[in-house]
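Take a look at the structures below.
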Structure 1
Amino acid sequence: MTSERGFTIVEVIIAIMVLSVGLLALVGSAAVTTRMISQGQRYTEASTLANQRFEILRSLPCASVVDGSATSGQFSLTWRVSSMANGRASLVQLNVASPTGTGVRNDRFSTVILC
């Protein structure tokens, strides 16, 4: 009787199946991670544009701070200004729209500008 060492075909097939399931899970999580990274980059750029617009509006005299819109690359900015505290402050609500692979993403920001 000879004692042969090695794996049986059943053991090899089970090992391949376990490895395949693990690899599929890694591929799925990589796709989600890539999507989240691009979404984070888009949100960072939108918040940077909103902050820049807020600073521009803060530099204007209070009477000049009015509703408006602007574009910057693929981003579209629109803002609404409403008076508060008996005219001593303005509430600015800004919407940044950016195209995505599935439509348009809208990010909203707001700040108070003191007069």
Structure 2
Amino acid sequence: MAEIIRGGILSIDNGQFEAGRSLGFNYVQTMIYIILPQVFKNVLPALANEFIVLLKETSVCGYIALQDLTKGGDIIRSQTYNAFVPLFTVAAIYLVLVMIFTYLVKLLERRLRSSERR
């Protein structure tokens, strides 16, 4: 995460820092009011992708004895002796979660893009 944000800060042109200085801002004010809003727009896709990947990787946690959705499906499967229904249900829940977060990120990106045109 830190590397993504660092890369986003480095992607901003030095002229933006100079513009903040010419407006009389100190370093912190320049970062807060000028640089970070631009960085947020640049790193949003990478951060959202990282979040979705972490959500998907939680399904692997169930196999190393951590309690999560996959482990819950395994518990249900061991008690009902029904192998497919719990696994398909867990997969469907993960799919719905990923689709919801992807949709929300698209909405946020669209809103940021429309505010950029104004």
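Suppose you compute helix-only ellipticity at 222 nm (-39500 (n - 2.57) for each DSSP H run of 4 or more, over all residues; to 500) for every structure in 1, 2: which one lands on -16500? Of the structures listed, the value fits 1. Ranked by mean count of other Cβ atoms within 10 Å over residues 15-22, structures 1, 2 are led by 2, which has the greatest value.
Looking at FRET efficiency 1/(1 + (r/R0)^6) of positions 7 and 71 (r between Cβ atoms, R0 = 30 Å, to 0.05) for structures 1, 2, the greatest value goes to 2. To which of 1, 2 does the computed value 17 (relative contact order in percent (Cα under 8 Å, 6 or more apart)) belong? The structure behind it is 1. Once distance in nm of label points 7 Å out along Cα→Cβ at positions 31 and 55 is calculated for all of 1, 2, which comes out largest? Comparing 1, 2 by distance in nm of label points 7 Å out along Cα→Cβ at positions 31 and 55, the maximum is at 1.
Which of 1, 2 yields 111 for volume of the Cα convex hull per residue in Å³, as computed?
Attributed to the structure labelled 2.
Give the label, chosen from 1, 2, of the structure having the highest value of FRET efficiency 1/(1 + (r/R0)^6) of positions 39 and 95 (r between Cβ atoms, R0 = 35 Å, to 0.05). By FRET efficiency 1/(1 + (r/R0)^6) of positions 39 and 95 (r between Cβ atoms, R0 = 35 Å, to 0.05), the leading structure of 1, 2 is 1.
Rule-based calculations on the coordinates, nothing more; no lab input. Keep in mind the model is a prediction, meaning the values are calculated, not measured. Cβ atoms are built from the backbone, for glycine too; each structure is taken alone.
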